[in-house]
1. With log10 I(q)/I(0) by the Debye sum over Cα atoms at q = 0.13 Å⁻¹ coming out at -0.55, pick the structure among I, II it was computed from.
2. Can you rank I, II by percent of Cα pairs over 19 Å apart, for residues 62-125 alone and just name the one with the largest value?
Structure I
Amino acid sequence: MIGHDDIAARIPHQGDMCLLQQVIEWDAETIVCQADSHRRGDNPLMADGRIGIANVIEYAAQAMAMHGALRAGTDAPPKAGFLASVRDVRWYRPRLDDIGETLIIRATRLSGNGVTVLYQFDIHAGAPLASGRISAVLDADALAGPTS
């Protein structure tokens, strides 16, 4: 298993914003992570004392970023990317902060190249919480093109 500190060293999300606790397993196509940060009172995603279910997108995006870093097999600092689209999302409850169980985040790479990637994700905690697809741009600076 890969712990929180190793995750934080490999993804752009730092401090309290690094939400994943550990990587349980991964291979070339899939990563499975755990997170307990939804139970923290200082979770940066909390608004008005609640963490809405839409925030699972951030958990899935961090799992995707970690999978990309593991696939790259490098200790290079992470590059900043961004989400390009979120599709076919299904929510199965309204919030995260009232869930006592650990979140299990699974992200499966469907396609990608050096610039963009597409993942299917599902998140559960004893029962399904959400699922969908996310496409992301891997290196935001690469889209800017050369500077003169």
Structure II
Amino acid sequence: MLGQTAMFDRISHIGIVVQDMNKALALWQEAFGFERVKEYRSESEGIHCVMLAVPGQEQRMVLEFMEPLNKEDMSNPVAKRLKRSGEGFYHLCGVVSDVDATASTLKDKGLTVIARPPATEGDEPRWLTHPKSSNGIIVEGVTEWLKGGVQSD
């Protein structure tokens, strides 16, 4: 559509569910040459995450590897996805300038939008689309967040 403004400023990251974080990191760092740019553990979401990126790029898109802390907890969406479908693509995340405004726009367009608290301390709130309203894909909207380091909530 000509003249339409993009929802995202850029793609932030692609979420990937993994069974074994150490094995996944060995593959992606050793075989493909990605570097670790952030790691965090979210007890509230029940996941351990590591962000990897191509070295030497500014405003780079990253891969977010997510491993459930308890793979048997079927109330955890990541554990449930891992058990049902195995490893692989989980979500697409884009950087937005205004979380509330973009969520409202998507709701006005008929999508099911879920407000979510920050993933880690110091981050801002975010939104997710329900995959049933976005071609089977969870889409996440965040403001810029990649601060690096190892974090835990």
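1. I
2. Going through I, II one by one, percent of Cα pairs over 19 Å apart, for residues 62-125 alone peaks for structure II.
We did not get these values from a lab; they are worked out from the coordinates using the rules stated. All values reported here derive from a predicted model rather than from experimental measurement.
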